[in-house]
Structure 1
Amino acid sequence: MASQGPIYALNVGTQTVGLARFVPSSSGGLVLDGYRFTRILGDPAAEITRIAQTKLALNEVVHALKAKGAPVAYALPGQSVFSRFVKLPPVTPDKVEQIINFEAQQNVPFPLNEVVWDYQILSDISTAAQTEVVLVAIKADGLDELNEAIQSSSLKTSVVDIAPAALYNSLRYNYSDLNGCTMLVDLGSRTTNLIFAEGSKVFSRSIPIGGSTITQAIAKEFHESFTEAEERKCKTGYVGLGGAYADPPDPDVAKCSKIIRNTMTRIHAEIARSITFYRSQQGGAQPVRIFLCGGSSSLPYMREFFQEKFQAPVEYFNPLRNVAVSKGVSLDQVVKDAHLLGELVGLALRLKGSCPLELNLLPKTVVRAQSLAAQRPWLIAAALGLFGILGALFLYFDRGATSKAEVLSSVTQQVTSLQRFDSKLKALQEEQNKLKDVAERYMRAIEERDAWLRVLNALNSALPENYIWITSLEPLSGGKPLGADRKTLEGTSPTGPRGGKPTPQTIDAVAVKGLYLFNNEAKEQIVNVFVKQLSESPQFKLDLSNQRSVIPRLDSQNNRDWAFHYELVLTLAHPISL
């Protein structure tokens, strides 16, 4: 992502927020044109106010460097990002992305739809026996919160990197001439980040011990607040030399130095374990040199401590080894702050051009905004084309409206001449509807005249030849038997709803009663045979799944009687109107 104008890099640390401005040099390198650091409260107890403090710090550094509205690359602290180096089995290039997605689901400790994640392939797929990949992920809600704070300070998000990756790019840019394995130790506030660089090979690990761990131990020992302990550490603290060295005359200073040394001893043990892991699991070599950077690396005798422990050359990392410094920047101040500039140089390199390690955890809102900005020229062209089409359509419809008005005038004249026939046609239509209604009633009467014959024929056809006979038939309407009073015979109920017009009645079922003879063959199943035959007749609509509704009574055979009762309720497929 090459940039020709000023390049702004932002490092949002746990205790320090730093913004730097770089400009490309005539030779293609970088020139540090200005920078500003401001501290925020590192007390873990004040974590709830971190975003508010970060906003204030951002406004301060942005105002100092006049960076409002500028695109910026910023780095996330190592402890807030999950990172994992994985090795993939040999696969074809077209399967790599699928395998990486699977590995991300297995390794990232959150659902992928709740995180922003990225990866980079570190080895050549075509030649390497195993494909090495680095995965990084961060919770989307936490990233959105920080990004909103950055954009509210009038900066435009361009790249979101992580601090260890930015340091690695800075190391490769400034120390490209080194051979063997180099270990960069970034002593931060909450974590100590280790970056191993060996040729094109890279590995990093975060140790959850840092400068705030020292401050908390001092606060506990001296019964002070975190702020007071931090001030004591910065003013009089140093790494105790150990061995036969004499203690300083001030007992508080001596006690503080021993606390710092104890914490650094813990860090050394974790670094030693990390080196062992790097050599055994990642196939790396023993570091031949160590570079120190980070806020806590400025404590006196830190370099001597690491030399004593590792028995290897230890130097302070110089991120400006291949970076020029503008005349307007104080060289004395740069020397004091060099241990904090590594991430800023690495971020500037990301905006200037390609880097060995290019991870980007852009929030989804920024990705959508960048996609929309890339599509804006096409959207404008589409809008202009749409307006052109609308203009053409307007002319087309305007001419169409004129033609329509002319045709409508001609048609209106014809309609006026034909309207006199309308009333005559309506009268004929009404007469036709009346005749159709009378004809339909006659047709229904003709059809229903033989309805009972069809019902009786269906009963007779379905009735088995032996063991069963019918004793009575009773018409039903709505499940109730019809009486033989005058109202019923006339085919209407006395009154309709609310005493209005009488409503016609229909016979919708027939109640069949009968007897079946004692027998040793079909027994009472003879009734079921009768019902099954009836269900196949088009005159009835029987629900055999609810046998109780069809056969409400069926007496079982006994040794006392010679005939037994049964009752059937047969629903008519075609109800008969009265």
Structure 2
Amino acid sequence: MGNNETEIITNDSFDTVEEGASFAELFGDEQLTVADVGSVVPGTIIGLTDDFAVVDIGDKSESEISLSEFKSDGEELEVKVGDVFDVFVEKREAEGGLCLSREKAIGIKVWEDIARIQEEDGTIQGRIDNRVKGGMSVDIGVPAFLPYSQIDLRPVKDLDSLIGQSFDFKILKYNRRRNNVVISRRAILEEERKKLREDMRDNLAEGSIIKGAITNITDYGIFIDLGGLDGLCHITDLSWGRVSHPSKLFKVGEEIEVKVLKFDKDTDKVSLGVKQLKTDPWSTVEEKYPVGSKAVGRVVSITDYGVFAELEEGVEGLIHVSEMSWSKKTRHPSKIVTVGDQVEVAILNIDADAKRISLGMKQLQPNPWDLVIDNYPVGSIIEGKVKNITDFGIFIGIEEGIDGLIHVSDLSWTERIKHPSEKYSKNQVVQAVVLKIDRESERFSLGIKQLEPDPWQQVIEKYPVGAPVEGKITNVTDFGIFVEVEEGIEGLVHVSEISKEKIATPVGMYNVGDMLKTKVINVSAKDRKIGLSVKALSDESPEASYQDYKKQQETAGPSTIGDLLKEEFDKEDSAG
């Protein structure tokens, strides 16, 4: 109703009336006539005009009531001639007519009902009109206040959805003088829930399957209203598969079927399960996924050591990083797959008791080593980029998963290479000869020096035993002198082959860079050695051979920085 009801409740004539007062208390014990002022009497509609309804209450004259008191919110006329309504006699006009009100009659009746319902602990029906501060406004015949806490058993997220709906309510308190009524829907729901709880205690059993509505979702599970009791379904009991968060599977308000796992009647705690409604998939995993068979899985997790793939709900297998690719070079699994990818896998091993399955991806791809011998026969020449450089050689990329090693000893026939990085750099393209392929050990041996003929094979012909050889001294040690007979080919004049007389060391007697005449005394292409001798050149005395060498050096002039400095010092001494 509206402002008229407020006027009735706050009318000065009722200010001193106690809450729940009866008509007798309101108007006294005096017997009222039909037309007594302040009475509520039945009135019959005997006529209708554009603005008024003509009402007969049995008085000496008819009265009029504005049609606005008979119209609903939709402005539809609610009355017709012959209808009977309770009306309130407000006053008698000077000319004898009566002033009547239908709304005030309704208001008085509503307050009587409110008092009676509260006393009897009954319920009253009302329609939620709108939101107000702290709650909702409800039309129960007069405006009533419904606090937020009294709307439902749990907080309502969408309050606007309640507007326009009708419910039964309990009257918590009222003040007629202030036109104030506080009502509750929660009180009714709690009474209903209490009855349901008692019934559920008697009937709920472990193993039973029931339906319930989800009331809350947390990190560790979901709470379900079973219609009297709340139960918890832990995250581990939601699915046989991996669950990152319960909200990924369910929503608040959703009705689901659950199985009672445990019920404690003393504490009313109920443990529920959803996955228990289905058979444990691991009970049939060996029949569905025999070792050696193929399957398709979805990548659900990636770790440093591999990835987990879900074959079906609740069944996950591990693809170890070593089973993802034939390549020996370890790559992080995230470089090969991403979460959510569908991958084809081979079943390698199953331990149903431990709920473990080993999977492989590379087994469904050709092993490059199975074809390598046919593709790269020994003696063939390949070309590739330098992928890695080590102290003992360089690795060349042949194809995905296969690298070839060129050992430092196979880089050059003649050069002394201390470290391969002296001549080669990463990503440099080089050619090499296939030397050996070990399929079992997965080793691929290559050589660069084999691209050219071995110069030592010609040494025997070019430098036969007894042939005179002249070369440059490359090193002088205590045990002998190294002489380069041609580029990359060195011979050794052992200390015993310098002179017929015993010499402790040639160091100091010969200089690096000097030319020296010798004779070949032995040759070994296999050992890559040439034995040279100075004393075998002639039968001259050792002193003559050494003096011949000194004379040769004097004729040639100074050949070292030390000789040059000595020559300069000698010139300065002569000038002085």
Structure 3
Amino acid sequence: MNAPIKLPYGISNFDDLISQGYHYVDKTNYIEKLENLPDKYIFYLRPRKFGKSLFVSLLQYYYGLEHKDKFKELFGDLYIGQNSTPLANTYLVIKFEFTQIDTTSEESTLNGFLKKVRDSIRDFCNTYSDFFTPKEAAEINKMTYPAFLMSSLIFLVKRKAPDHKLYIIIDEYDHFANQLIAFRLEEFKKVVGAEGFVRKFYEAIKEGTALGVVDRFFSTGITPITLDSMTSGFNIATNLSLDLRFIEMMGFTEQKVQELFELAIPQQIEKIDQLLPIMKAWYDGYKFHYQTPNLLFNSNMALYFLKHYQAFEEMPTNMLDINISSDYKKVRRLLTVETPEENFKTLRKIVKGTPVKGIITQEFSFEKFFDQSDFLSLLFYQGFLTIESQWAKRVTFRVPNYAIQEIYITYFWQLLQTQNQFQLQTDQIQDAVEEMALKGNPHPFFQLIHTSLHHLANRDYQRFDEKYIKVIMMAQMMLTDAYYVDSEPETPAGYLDLTFFKRPNIPINHQYVFELKYLKKEEAKKLTATQKASKKQLLNYIQNSDKLKDLTDLQAWTVVVIKDEVKVERVN
């Protein structure tokens, strides 16, 4: 049996990945595809942790003149090593990245952006010291406006390295802008507007293309929020993010994840059929074009799971990597953009499982009315929604996977508590869930549901239904990470409302299925009939499901809510 591979979790430097023996999921065929395009100036957007920084590093090492002597070492075993292109290692490459910029004020944003540009120019001149002196770099970096630095560098390259071209690479081009749009939209409009320093920076790059100095450009980010604002300054770029030919350039297909499992955990190959569906439920589901044949895994999430299983031969207790969950918990910020009330209504639909539809916005302009298609598009680009289907230009969106669903529901629960000025202590919820999981007593949990409903304002009940009950139950359970919580799983007889099933690494003595109903206060007389019909429906689901009817630890409950009163009845 071959030794398990080293998984490249958290590795974003291509040289480190190859030279230190990490396994690389070969994406180098896309170098050839990009180079064969008539388009030379590219934007490519994907959600966080999809491998953007590693791909940027790949381009640096492939095209950088300074890495020519390492070509065979780095690329010899990869597709592009066997099919090298004419432009390999022929460029002077300069890389910019715009993360970790202090956006607390207009001045700090400008200074942070300026520092990033200065740092990149200094590194560029040091790398290509055969062409440029430290004094020349220092003279450029004395300037106090990003566009002036960029223009000066371009003219320096034209003068000192006339036989070479620039390849400009930008990682996370929109990182600082994503922070600005939520908190200080007017400042965002100013910095990317006609006279803003961001647009002027890209105008300088465009000038470099006209001079024949800047030959290629590749930029990654998450959202296209600044593309429209930059159009006047850089209207020569092509956005390939939704191009069917490049959908799989980042992220992993299910086939690749299975191959990784077999290579990383060869001694547990027989577990693939058990574990792959769990990984799919948590990390798969991304679709960036309605015609694509394959859904995509978030690559970092998949590697996180596999790395943990490789080390401990069990699933991680926290299925969502904390490094990712902290990045993804941006729903609150997105809700505040332009139309917070309308955004919250949309969020409520998403959480309740109501289909949401809109047209994907490919270039944002905050000079026009911000509609719900724009809000849905922001969620889509951030990875909070994905494409379910498409008719003409109109897209039906869905939540991609369980990890994102958990983030939505947990946040929605926090928002409900804040709006209604109440808070259930986490210890209370943990105690109640432990009671139901280990002792088979769900009544403390039902009491918490009653308490939550009792605190809701009358405005919440104006649009209340059983889906609200489901969300509240799911949210409280998800806070504990004790069960795998599933909404409307399919059985041969129909769809269950809610299930709490065992997670493989958590000791659980009792599992649960629920049928949920809601009655208005004036409908209280229907309680007995509703309970009877719910019981019959739930028993039918169980009896017609081979999986459910063989579970000896399964409890089935009907839950009927009358306004804020919870009426429960055990079925089996």
**Complete:** One of 1, 2, 3 was used to calculate mean count of other Cβ atoms within 10 Å over residues 206-213, yielding 13.6; that structure is 2
**Item:** Highest-scoring label, criterion being distance in nm of label points 7 Å out along Cα→Cβ at positions 142 and 158, among 1, 2, 3
**Value:** 2
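Determine which structure produced the value 6.6 for distance in nm of label points 7 Å out along Cα→Cβ at positions 102 and 534, calculated from the coordinates; the candidates are 1, 2, 3.
Of the options listed, only 1 reproduces it.
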**Request:** Determine which structure produced the value 27.2, 99 for Rg and Dmax of the Cα atoms in Å, for residues 46-285 alone, calculated from the coordinates; the candidates are 1, 2, 3.
**Result:** 2
**Message:** Between 1, 2, 3, which one scores greatest on distance in nm of label points 7 Å out along Cα→Cβ at positions 54 and 374?
**Reply:** 2
**Origin of the value 128, 92, 56, where Cα extents along the principal axes in Å was derived from one of 1, 2, 3** = 1
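Computed from the coordinates by the stated procedures, all read-outs in this text should not be read as laboratory data. Everything quoted here is computed from the prediction, not taken from an experiment. Cβ atoms are built from the backbone, for glycine too; each structure is taken alone.
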